[in-house]
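Got some structures for you, see below.
Throughout, read-outs are computed from the coordinates displayed, never taken from laboratory work. Owing to the predicted nature of the structure, the values given are computational and were not obtained by experimental measurement. Cβ atoms are built from the backbone, for glycine too; each structure is taken alone.
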Structure P
Amino acid sequence: MEPSDVTPRLDTPWFDGVADTVVVSGPDALTYLHSQISQDIRELAPGEARWTFLLQPTGKIDVLARVIRTDHETFAFETDPGFGELLLARLDRFKIRVKAETALVAGPGPDAVTPEVERSRIEVGWPRMGAEIVPGETIPAETGVTLHAVDFRKGCYPGQELVERMDSRGATPPRALRRLDVAEGASPGEPIVDADGAEVGVLTSVSGTLALGYVKRGAEVGTVIDFR
């Protein structure tokens, strides 16, 4: 498998129009959300958006979402089709005596993602829930998007300890997301092998001869996904 030479970009609209959305509104919405997510949204103006993780206390990912501030007390969280209920459950998990309401607006479903849109996502290298991100298993540092989904200056939130520890120590995760060129007919779940034929990872998304997959630390295969 040869490295891909596609440069990562963040302007591909693969997410628009297909996301599941959870709306959080109320006088306590901002303070509650600030205590739960990896991103700092206090300075967001209405209409602005940022990416964020919602993590388990262990630091593993529950959901990757885009949060949009729609007005002073209302925020809309968008995530991949089919994961809205998980997002809603995670946002409700610690919502005790909080003056905020949550509501799920389901998108058109995973089948609404066209092959062209999926390929554009793979070209960019952005991880998808259920493919590159397995809830309860994947850690943020593996995905290559922590600099866009984590504010390392903000206060405590569930899972912060692992994220901060890896960043402060400059630790390299055991595996990293990479973009690869593959043979026609390859499919997710197939092993990734190096030049010597050793198995070093697994494919997670494939479109034609372009793919994403996780590769073990130290293996020289593919192009590391690292959004900066």
Structure Q
Amino acid sequence: MFHIDCWMKELTDRLIGIFGNRLEFVGLQGSYGRHEETAESDIDVVVILDQLSANDIKTYDMIVSDMPQRQKVCGFMSGKEELIKWEKSELFQFYNDTVSYYGNIDYLLKLISEEDVKRSILIGACNVYHMCVHNMLHEKDSRLLVSICKTAMFVIQAKYFAETGQYIKRKSELYKLVKPEDADIIGEFILLRENCHIDEKEFKEISEKLFEWSKKIINECFDA
């Protein structure tokens, strides 16, 4: 049986063995970090070094090359300096969605303002809007709806944080706390993750729901 904590410990030990005190942080994001993983879930690993070179990227690739579940490994790798200078609206989600296994990234907190959280909401809603229109016109792919709902989920997390100061990671918990229109989007995400094979009528209904939802948020952000 696969145990993510054991897997992360093995990876962290390998990283320490190769990079030594250059290793700043190792973390886990995504569904494994939230304990909502499925059999298809990726392993979203975060690795931060003191600084990052092209050779470091090759070395990391070598380190994970013979790890179990290699085909599922993805995530984020960066130098600390670049991370500190990263777009702050993205750092909001990055910080809150990351579970620490080695080191910490608490220094990012002081870099993120209320305006950055609001910007995260607007950018996320714009992305949902754009992806919806594109998918309705061109791809017409129900699997892409899962990705769109995932982006919408991040928007809802940021919205709830802006309103309450609380960041809720798990969809099942957030569903009970947010406004009905946001809970409706979370519900669609949960159902689509379980089964993305939907008919044309369902595709149209969910797509239009996401489109109208994102459109409303964009206008609310502009009017605020």
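As an exercise: distance in nm of label points 7 Å out along Cα→Cβ at positions 60 and 188, calculated from one structure in P, Q, equals 1.8. Which structure is it?
Numbers: P: 1.8; Q: 3.4.
This figure was derived from P.
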Checklist entry - helix-only ellipticity at 222 nm (-39500 (n - 2.57) for each DSSP H run of 4 or more, over all residues; to 500) computed as -19500: which structure among P, Q? => result Q
Item to check | Among P, Q, structure where FRET efficiency 1/(1 + (r/R0)^6) of positions 68 and 196 (r between Cβ atoms, R0 = 30 Å, to 0.05) as derived comes to 0.05 | outcome: P
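Where does the value 3.0 come from, among P, Q, when distance in nm of label points 7 Å out along Cα→Cβ at positions 92 and 148 is the thing being computed?
Value 3.0 for distance in nm of label points 7 Å out along Cα→Cβ at positions 92 and 148 corresponds to P out of P, Q.
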Item to check | Which entry (P, Q) yields the derived value -0.25, -0.41, -1.17, -1.26 for log10 I(q)/I(0) by the Debye sum over Cα atoms at q = 0.07, 0.09, 0.16, 0.17 Å⁻¹ | outcome: Q
Checklist entry - If we compute relative contact order in percent (Cα under 8 Å, 6 or more apart) for structures P, Q, which one ends up with the highest value? => result P
Checklist entry - A value of 3.9 was derived for distance in nm of label points 7 Å out along Cα→Cβ at positions 52 and 140; which structure in P, Q was it taken from? => result Q
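Work out which structure the value 2.9 belongs to, where distance in nm of label points 7 Å out along Cα→Cβ at positions 20 and 180 was derived from one of P, Q.
Matching structure: P.
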